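Next up: the structures, one after another.
Here, each number is a calculation from the coordinates, and none is a lab measurement. From a predicted model like this one, the values you see are computed outputs, not experimental measurements. Cβ atoms are built from the backbone, for glycine too; each structure is taken alone.
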Structure I
Amino acid sequence: MSACVDLVVSIENEGWTSLDAPEVWALRAAKAGLAAAAPELEAGTLSLVLSGDDEVRELNKRWRGLDKPTNVLSFPSDDEPFPGGPPPHLGDVILAWETVLREAAEQDKPVLAHATHLIVHGVLHLFGYDHQDDGQALVMETLETRILDGLGIADPYRVPA
C-alpha cells in the first residue's frame, strides 16, 4: 500500500476510548486490509468511524432497509480519480461499539481482536469482497484469516474444540 493513502479515524462513541490507543490499532487493521485488498493502490482516503449502535442502526435502516444495529458497515465510494485532482475517497467503515462488545463476549474473544477483524472485513468490502454465497465467503474468510494472522490474531472462523 502506498504511503499516499490517508486514513482518518473518528471516535464517535466514548466506549471505544476504554480500549488502549483505539486510533493506533484501527489504523493498523485498516492498513493491513488495504495492503491485501489493493496492493497497487497509490492514493486515496479512507474513513474509519468508531461509532455506536444508535448511529449504526440509523445508517443500516437508511441504506440497507434494516432497522437494527450491526457490527460493521462499509460504504464504498464511487469517486473516480482524475488527473490533477485530489485522491479519490475509497469509502467509509463504521463500527458499532455496543454490538462489537456484545459479540466479543458471546464469542469469547478479546474485544480488540474482534474489532480488528471487523475493520479488516469492512475494508475488504470496500474493494468488492463479499460473502453472499459460499464461494465468495470462502475467498473472503481465507483472506481475512491470513491478514489477521499477520497481525497476531487467531482465526476468527475457527470453532473452538
Structure II
Amino acid sequence: MIGVGDRVPAGVLKELGPDGPQTVSTDSLLSGRKVVLFSCPGAFTPKSTQKQVPGFLQHADEILALGIDEILCISVNDSFVMAAWGEHLGVGDKIRMLADGQCEFHTSMGMQMDCTRFTLGFRNHRFSMLIEDGVVTELHLEEPGGYDVSDARVIVEQLRQRQDN
C-alpha cells in the first residue's frame, strides 16, 4: 500500500469533458503541483455524498488559499456518474471529479477493496492525501466503514500547521 514519501504511480483517470469522456494522466495532474486528493468508495453513497464531498466543498476556498493548486476527488465509477454526482453536489470548479472505472489506479496504490461479497465489485478505500510534485506527504486512510481521519478539516489543520512552520 502506498505511504507517506512514496511517489504516486503513473496512471490514467477519466473525466467527462464537453465531447465525452477524456483521459487524464496522473502525471499531468500531479507533476510540479500541490494537490489534495481524496477518494470515496462510491458516488452517491451516503457518507461520501452527505459528509466527505460536502466537507471538501465547504473548505475548498480555504484549502486553495493555503497553497493547494487543486482538489481532486476520485472514485471507482465512470466519468458520467462522477460528473452527475459533482453536478448534484454543486462542486463547480472547486473539486475536480475523476473516475477510476476499473479500479486500476486504486489497485496500483494498494487502495483497492474487494466488495464482491456485497455484489459491488472492486471498490476503493476511503482516504485523503496531500501530494507534492507526485509524492505523498500526508495520508489519511479510513478503516472500512469509517469516516474519522479523511475529513477536509484534517487537511486544513495540516496545511495551517505547515504554513505556521
- Message: So if we calculate relative contact order in percent (Cα under 8 Å, 6 or more apart) for every structure here (I, II), which label has the highest result?
- Response: II
- Query: distance in nm of label points 7 Å out along Cα→Cβ at positions 62 and 94 computed as 1.2: which structure among I, II?
  - Reply: II
- Item | Answer label among I, II for the case where distance in nm of label points 7 Å out along Cα→Cβ at positions 30 and 142, calculated from the coordinates, equals 2.9 | I
- Note on the structure: Value -7500, calculated as helix-only ellipticity at 222 nm (-39500 (n - 2.57) for each DSSP H run of 4 or more, over all residues; to 500) from one of I, II, is from structure II
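So Kirkwood radius over Cα pairs in Å, computed for just one structure, reads 15.7; which one of I, II is that?
Structure II accounts for this read-out.
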- Query: Suppose you compute semi-axes √(5λ) of the Cα gyration tensor in Å, for residues 6-69 alone for every structure in I, II: which one lands on 24, 18, 9?
  - Reply: I
- Item | Comparison of I, II - label where distance in nm of label points 7 Å out along Cα→Cβ at positions 22 and 110 is highest | II
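Using mean count of other Cβ atoms within 10 Å over residues 38-45 as the calculated read-out, with 14.9 as its value, let me know the right label among I, II. It would help to have the intermediate numbers written out before the result.
Values: I: 14.9; II: 22.2.
Here the read-out was taken from I.
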